[in-house]
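Peer 1: Please find the structures below.
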Structure 1
Amino acid sequence: MSSSPPLALPLLDLARFDAGPAERAAFLDELRRAARNTGFFYLTGHGIPEQQVREVIVQSRQFFALPDADKHDIEMVRSPHFRGYTAAGRELTRGRPDWREQLDLGAERPALNPPPEAPAWRRLQGPNQWPLALPSLRPALIGWQDAATRVSIRLLRAFAAALEQPEHIFDDAFAKAPIQHLKIIRYPGLAEPAADEQGVGAHKDSGFLTLLLQDEQAGLQVETEDGWITVPPVPGTFVVNIGESLELASNGYLRATVHRVLSPQSGQDRLSVAFFLGPRLDATVPLLPLPAHLASEAPGPAADPANPLFYEVGWNMLKGRLRSHPDVAERHYADLLLARA
């Protein structure tokens, strides 16, 4: 009987965080090493029922199967909050188009309608756009967003404990209105063998944590010192990765890692559901007071002149949105573009 090949990433069981002292300590040590060495790992023991997992996949498939007219009725370019549908080739990563179609959502909150002199990032808060032709999508995705938020907060408290901090040290930054960014994503197959394979280009995530649910098709790759490794789907798990804001908070002890997605071959497609957790927009990323033995191993966050990082959460979020969606920027943030010209 053939055995499955070993996974390129560690697999961690979140249920061990609430186990006895010895099991908890071992889990925290494995969590710290996984986040420091690769910044990516598989997560099981998250507590989300398999039925809910299946339902979010089914609803996502049904959305992407809608006629183009129904999807284009809720195009992101209509929303100053960067919510809605984006067709394949319309989002950019480092200036190049990604071959994926997607629906971007956030927490259902009213628009702030800030005055002109207010920080521009206050325009990011606002309602989602939902397809009228698929009313079942809204409860499924709001339910998924709530479940993913609970898992993420629990995991964030585990990270705090792994760094020898009080478990609730991040609670103030996430109080009341954290960033809850959800994407359902479909990667169409390549139109021809010689086509560009960029499903999504090489990048790091900007928030604290990302929880990724993969369907059956592989495509995610992570950059390591030995080159790119493929991260195949594993049933019952999320793929978790560290975002740049958590790297900032840990002064570089934890690692945000470059990753990408390759397009499937012709005749195939790939579906994923990505959830990104970040502090509330008006928060500042806290710098953790690491104990000396950990602080001595914290090299500071990575510096990228093409992607400067800010401790101010709102400006970090807006920077990424403007860069990825220039059509939304031109329609709803023209004042910022003129100011930079």
Structure 2
Amino acid sequence: MNKFISCFLTLLGMNVCTACCNQHKDVSAEEFSSLISNTETQVVDVRSAEEFREGHIKDALNIDVNDSTFMKKAIAMLDKERQVAVYCRSGRRSAKAAELLTSEGYLVSNLSGGILNWKEKQMETTTDSTEVDVFKTPGGKTVRFHALTHGSIRINYDGKEIEIDPVGKLGGRLIDYANLPKADFILVTHEHGDHFDMEAIQQLTRPGTCLIANLQCTNIAGHGLHMRNGDKLDFDGGITIEAVPAYNTSEGHMQFHPQGRDNGYILTLDGLRIYIAGDTEDIPEMEHMGNIDIAFLPCNQPYTMTIEQFIRAARIVKPTVLFPYHYSQTDVSALPDLLKADGIEVKIRHYE
């Protein structure tokens, strides 16, 4: 009997300990501010997309806890090795999200009183609805990637603004380029409407803005630097741009992106090499990209790659960090796990 009681108490203690370990921490606005000042902390707004657009904490990811796919998206987007800081309007939904996340092994802090409390403390919010990822170049300079939509990426580097395939309206998403900083460089991969938008280009252009594109786009725009596959340009500030092939290879799909017409780009910023693939399948030229630190690969057949092609391309290019983009309705949530053993960190952002 004593032995039975002892075993029971031991198991009870283990369960209590496990329950304690799986509890999130509720923190004040001041504590939350201190926590998210560390760029390693992952900030998550668990409200609806509509609430998020009305105003949110800077650099927050938006994953709606009331969406049935919340955990699936969270696991795809969040790193378990890094602290997670969650918030909602008043703290109730984020407490629910915190419980779900801690049950999966995340270390989570919840903002008590939510964004209402945050605003009462007169702390900063923004209406910029993009997600931001921050990296350092080998020389110690900061590079920020803003996930705008689909194939549109905004990059900040050493005081420079670089826009990739800026498009102002796509589906239900609107990007107000008139309210964004003017661009130093605008790179366009090809002339399809989800990549080439003259109104957005005009809104981003100032004297000195450098438009770089394939031949069709520079002809339509009436200006800009035309780059062919294989061309390379060097600019001040440690910026190099290489145009690389982007095309379809699957039978019945080659008319979408014929070989030799469109560009992908390798952008080198102070030694940090970034591959922006454009609309392409897993082409042989990927074998010769060289060392790639960060890659953006598309995933939406029939126009670009299937999941299987995407995985093959990732294993050929072997970037340190990989962003699936241009994925529309393709379910890319399994990619982080599928490529983890390859040593590739996959980050899912809102590039539908």
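Bear in mind these aren't lab numbers, they're just calculated from the coordinates by the rules spelled out. The model shown is predicted, which means the values in this text are computed figures rather than measured ones. Cβ atoms are built from the backbone, for glycine too; each structure is taken alone.
Peer 1: When relative contact order in percent (Cα under 8 Å, 6 or more apart) is computed for each of 1, 2, which one produces 21?
Peer 2: Answer for the origin of the read-out: 1.
Peer 1: For which of the structures 1, 2 does the calculation of mean count of other Cβ atoms within 10 Å over residues 85-92 return 19.1?
Peer 2: For mean count of other Cβ atoms within 10 Å over residues 85-92, the value 19.1 is produced by structure 1.
Peer 1: Suppose distance in nm of label points 7 Å out along Cα→Cβ at positions 141 and 325 works out to 1.1; of 1, 2, which structure was it derived from?
Peer 2: Structure 1 accounts for this read-out.
Peer 1: Assign the value 0.97, calculated as Cα Rg over 2.2 N^0.38 Å, to the correct structure from 1, 2.
Peer 2: The read-out was computed on structure 1.
Peer 1: When mean projected area of the Cα convex hull in nm², for residues 37-188 alone is compared over structures 1, 2, which one is greatest?
Peer 2: 1
Peer 1: Which one of 1, 2 has P(r) over Cα pairs in 10 Å bins from 0, in percent, for residues 157-204 alone, as calculated from the coordinates, equal to 19, 25, 22, 19, 14, 1?
Peer 2: 1
Peer 1: If you don't mind, another one. Name the one structure among 1, 2 that mean count of other Cβ atoms within 10 Å over residues 253-260 of 21.9 was derived from.
Peer 2: On the way: 1: 21.9; 2: 13.8.
Of the structures listed, the value fits 1.
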